[in-house]
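None of the figures in this text is laboratory data; all of them are computed from the coordinates on show. Source: prediction; values computed, not measured. Cβ atoms are built from the backbone, for glycine too; each structure is taken alone.
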Structure I
Amino acid sequence: MAKRSIIKIDEDKCNGCSLCIPNCPEGALQIIDGKARLVSDLFCDGLGACIGHCPEGAITIEEREAEKYDERKVMENVVKHGENTIIAHLKHLKDHNEMGFYKEAVDFLKEKGLNIPIEKKEAPESHASHHGAGGCPGAKMMDLSEKVEEKETDESGKRASQLTHWPVQMHLISPMAPYFQASDLVLAADGVAYALADFHKDYLKGKTLAIACPKLDSNQEVYTEKLKALIDEAKINTLTVMIMEVPCCGGLIATTLEAAKEAKRKVPIKLIVVGIKGDIKKEEWVSV
């Protein structure tokens, strides 16, 4: 066995909701004794597709000794769930540029004489039903960038949304989502967009977004791990932390700096402090 990235499930946080199950394209997760369990190290590719679908923040990625991921074993498991699940798995591999595993999967299908339409652009929405559980609509990842580009600012003063993806809450995002790759990330406290009238135009345009409340959110230790993954795995270009001038918001920049210190890569970090009345109190680059 060798050390590699693999998911870790915190049993104390897991409530057995099963939302992670349909969002693991390898079928590596099951609910056993009321908790989500990793069926086998062989099935987990360590890409973390399930992370953003856990409302409790119970799933993280760790580096540990584990059996090597086995694409053929995964395919033996995936084909049991039918065509939609196979297509979802193939799409997952392509989205993460795992073309070596993708070729193994396609070769496996050919060997088994399975005629699967592997060139479909998207996995059908019914993918989750083959795992016996439904996903949470509010946590479903959506790429809205194309719609943003099509919108234009109305001359009457109405402005188009610059939000390019969904979800945005830190507990729900997946650092491995394709839209985060090499992006400029804005990490904003919950109140920022309400206080800043031109938040979309001046700060969100062309960037990805994550939001959090350092005072009211629970299980915030997962934020550190997700920020590290965004820096090291998604390889974000820059990180802009936007907080309100209230004291409790300072926890968000503290968490960010902690994650940046632990990350292997270094990224430029800008801090913007927003006043209650919508003015900018401070804007500066911060060092780790």
Structure II
Amino acid sequence: MNIKFENNKIYIKNPKNFDLAETLDCGQCFRWSKDQNGVWSGIAFDKYIELYEKDGDIIIKGSNQTDFENIWFDYFDLRRDYGQIIKEVSVHPTVAKAAAFCGGIRLLNQEPWEALCSFIISQNNNIPRIKGIVERLCENFGKKIEGGYTFPSYKTIAKLTVEDLAVIRSGFRAKYILDAAQKVASGEIDLEALKSIDYDTAREIIMTIKGVGPKVADCVLLYGLSHKNAFPRDVWINRALDSLFDGKIPDCVGNYGGIVQQYIFHYIRNNQ
């Protein structure tokens, strides 16, 4: 991938399989928004940036070269060859169709605690409301920076009460957010360590948090803990598997279950 640093901007030149709208608005993250000029803005890892597409390039504003190399290159999964992955999984004609429809999706490598907290909030919820709760959480308990507020740390949240969290209007999820923060803050759950252990064991550990079931655990493993074989299943995915794959995850996904899941999810959500 050709990267250039010019005029205080970062240019990702003619990237393959990287579409901002497909990546930032597919339900895997909740802190990005697009303005009327097509500029996306968001905060991750306590940094604010803006991105937009022009003449086939993706341009990043607000980041220096060091932050790009240490944060954004991995965050946007730029090291991974999605073209090769699509080629491998497209042996199944329906997967090939889904990948062709939204092959610009890249899986974001999000900060583990933010992913855990965000997907606890996502339970039985819709995306606009999830975004609202997450934004209120950041505004009330994060730190003010240029462009908005940082995501509050688990140490900050662990000191709160359910009553303190009433301001974010998360309902029954508040007690689950607190339990997650307290387990991480105490060291009972080491999120970084979960990246390097096997998927099944990591999944069991995540599910010891109150209110965290298989779907939320898989989302955390996929988007925050680098387990790209995780395959979160919700109503949309189960419907897609039933109608397109006889109820089974196609064998062709191999170690890329999470990536294929995003193709299938985006494809069926926008076409049925």
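Given that volume of the Cα convex hull per residue in Å³, for residues 2-105 alone, derived from a single structure, equals 96, which label among I, II identifies that structure? The correct label is I. One of I, II was used to calculate relative contact order in percent (Cα under 8 Å, 6 or more apart), giving 15; which? Matching structure: I.
Could you figure out which one of I, II the value -7000 for helix-only ellipticity at 222 nm (-39500 (n - 2.57) for each DSSP H run of 4 or more, over all residues; to 500) was computed from?
It must be structure I, since only it matches.
When percent of Cα pairs over 32 Å apart is computed across structures I, II, the figure 23 traces back to II.
Each of the structures I, II was assessed by mean count of other Cβ atoms within 10 Å over residues 42-49; the largest value belongs to I.
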